[in-house]
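> Below are structures written as C-alpha cells.
Every read-out reported here was derived from the displayed coordinates using simple, explicitly stated rules and does not represent laboratory data. The model shown is predicted, which means the values in this text are computed figures rather than measured ones. Cβ atoms are built from the backbone, for glycine too; each structure is taken alone.
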Structure 1
C-alpha cells in the first residue's frame, strides 16, 4: 500500500503546490526526508518564483574545472528523488538538503533581493567569467532587459566592462542608461544604430527567451567575438555560416553553474552590492503572480516572503 504525502517521510511540512493540471497553487501538507548524515534542515525564509526550475539537487560532475549538472538530474519539484520518493520544491516552511549542496549566504546580501541571484545571478555571472568577458574595459553587449538582462548588466558593470544594452523598444532606454548605468543603448530593430555598432563588441550575453534574429547581433562582434545564449527561445536560432567564418566568431550556450562558482558569485554580489530588482509577495498571491508573469508584468522578479506569510492551518 502506497504511503500518503503526510507519512512518506518522518518530518511534517506545510506549503503550497499545484495539485492538478490547472496549475493553481493551494495549501498542501506533506512530509520531508529525515535529517541525518549529510543532510541539513533549514527553515525557508524567502523563495524565488519563476516559471522554470532547472537545478540539479544531488548529482553534479566536474567538467573542465566547473561543476555542471549531469544526467540523470533531479529537479526541485514534481519528480522522483534518487530514493524513489517525491520531490516537493521550496514553497514550504522548511526543506531538507544534502550538506554538499548548501551555500553560505553572505551577511551583506539581503535575502529577498538576493534570492533571484541563485537563478539570474549565476546564469549571467558564469558565462561572463568562463568566456573571458570579466576583464575591465571589455566591451560587452546584453540583449534584453528583463529578469536575466538587468542582472547581466549589473554583473558586467561590476567587472568593469563597457556595457551596451540591446532592446527592441525605446521604452527601456532610461532604465538601461540611468537606472542600471549601462554605457550605450541600441534599438535592435534600428538598422542605422546596428550598423554603427558593427565590429565593436568583445562578447554578447543574449538573455531573450522570445524568438528573435541573431544575425545582426553577430555583426556587432569583433573578430573572435562570442555570442552566448542564456535565454531559451521556442524556435531554433538561424545562423549563416559565413557570419561565423569571417571573424572566427562563436555562438555558445550557458546554463547555471556549479556550487563553487555559485558561492563565488554570491560573494562577488555581496562585495559589489549587486541585487535583483524584485517585488516581494505573500504566498497566497502566488496564483496572481503567475498570471502576471505570463504577461511580463513584473520588474523583474517575484520573491515569496515565506517566513512571514506561510502559516500552517
Structure 2
C-alpha cells in the first residue's frame, strides 16, 4: 500500500507513536469493566494490527516481518473494505474521546482520529486508481522493499521472500484491473507523470543473476545451512524467471499500450491547439459565459470569503458584459 494507498490513499501513521502498539486479536466490545485507557489501548492495538495486515510491504518497512511472504492487495473491493474498516475505527475513537481525561491518551487518540478522517476524506477522490507513475509504483517500490526493508537471518526469511515473488503475478493483475476501471471512470495520470515509466519497467528485465531481486541470494548468513543455500537459490531463480519478471513484463506491456492510446505522443503545441479548438472548452453564447461567471462568484467564491477575510463588503457585485 504502497498502494497503496499509495496509496496515496492509505493512513500514513506510525502507530508506534501511539501509547501502546500490541499485536492482539480483534477489538473487544467497549466494556464498562474496562477503564477508558484500556479501551483506547485496545483500539490502538487493533488498528495497528489491521494496518500491518492490510499493507504487508509497509509492515516490512517498519520492522515487522510477520507478513514478509505477502504483498499489498490492489483489488478494488479491498480498497472499499478498507474504507469501511476505517469508518468503524473512526466511530469507536469518537465514542471513546469524550470520557478520556488522561492528556497523553487523549492527544494520541485525537491524532488517530485526525489520520483516520484524513484517510476517509481522501478515499472520496479515488486516488487508488493511480497506482503507477514515474516516482512510485511496484516497478520502483518492490526492489527497495526487498533490499532495504526485509531481513534475511534464517532459512524462513528467504522462503518468505520467494513466496512474496510468487504472489506478484496476482498483484500485477490487480493493478491492471484497477487501472482499467480507472480508464472506464476517466481517472488516469497525466502523460508527464507516466514519462519514463515504461523504461523503468524495462530495466527490470535482466538475467536472474544480475537482477536486483536476486541480490539477497548472493550471500547467506551462517545461520542458513549450506545444504539449504543451493535449494533456496534454485527456488528463487525459478520464482523470478517464471513469476516475477513475466508479471512485470505484462504490466509494462499494458502501460505502454495505455500511454499510446491516451496520447503520449501529443506535443505541447498539439495540446494547446486542442484547447483553442475543442468546442467543449467554449461557451456557446456570451450570456452562458456571464451566467457561469456569476455562478462561480456568487455560489463558490463568496461563501468562502469569511474563511479568509473578517470584513466582507455588503455591496452587491454588478456583472457587465
Structure 3
C-alpha cells in the first residue's frame, strides 16, 4: 500500500510492562468509542477495542500475521501485528473496524468486530482472481432474489440468514422446509438453465422447492455492474449488523469491494417454478448410486405447468 498513515508513530515504546495507548481521534472515530492505537512491551503495534457485549466467549478468526486476543476479564479485544511487512493491510483492517463500529453501540462491538475479522480472513484466504463472467451472472441472480426478499416487510429480518448456498447447502436460499434455487440465463430467448448437481433439485416429501430463473443481458448503456448490484442490496439492508453478515457472505463468494467490475448487466425477465411431482430433474433417487457429480440442462419452455407466482412465494415465506 502507498501513503499509508502511521497511527502508531506518536506512541512511546512501552516500559515497565505497560502498554502504550492513545485513543483514536475524532477524524477516524467520530463517536469517540473506546478504541485505541497501542504498542505492547514487545513494540508490536495494534488496536484495542473495548466492548460491552453480554456474550463474550466467542470463537474468533485466526490470522498467521496478526494475533487476536480476547480478554474476557477486561472486556477488551486486542489485534497485534506480528509481521510488519503487512502493516499496510493491517492499517486498512484497523481503519475498516473503526469506521464500521461507528454504527454500533458498545454492546455490539465484539460481535461486529468478529464479523469484520471473518470477512477479512475469507478475503485473504481466497484466490486473488476476480469473479468470472459466469460467476458474476450467478451472483447477480442471487442478489436480485435477495433484494426482492428485502422489499417484503415480513421477510427483511430473515433475508440475509436465508442466503445459505455459499455455506454448502444444496440450494441457494433456505427457509425451514422451503428452499429456493436461483438460476440465470443469458437472455429471454435462451431457454436453458444448468443444474450443477443431482442434489440441487432434490427434496423429501415434507419439503417444498422453487426454481427462480432470471434472464440477464449485457447492457453497456443503462445496465449496472456487479459492484452496483452489491451496493444496491447493501443499502436495502436496514440493520448494520446484517450488513456485516452480508459482506461476509460476499467474501465467501470471492467478491471484494476493492475489485472493480466493468461489465454492465440488466435484468430483462424472471420466472418462478415449483419443483414438484413429475418436474423434469435428475436426483439421487432417479439415477444409479454409481453415478455422481451430475450436471444437466433444463429447457424452461417445457416448465409451463410448473409456473408459480413470486407474490405467492413471499406470502408463504412470511407466514
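> Assign the value 149, calculated as volume of the Cα convex hull per residue in Å³, to the correct structure from 1, 2, 3.
It must be structure 1, since only it matches.
> Thinking only about distance in nm of label points 7 Å out along Cα→Cβ at positions 113 and 185, which of 1, 2, 3 has the largest value?
3
> Tell me which of 1, 2, 3 gives -16000 when you compute helix-only ellipticity at 222 nm (-39500 (n - 2.57) for each DSSP H run of 4 or more, over all residues; to 500).
2
> Tell me which structure, out of 1, 2, 3, gives 13.5 once mean count of other Cβ atoms within 10 Å over residues 129-136 is calculated.
The correct label is 3.
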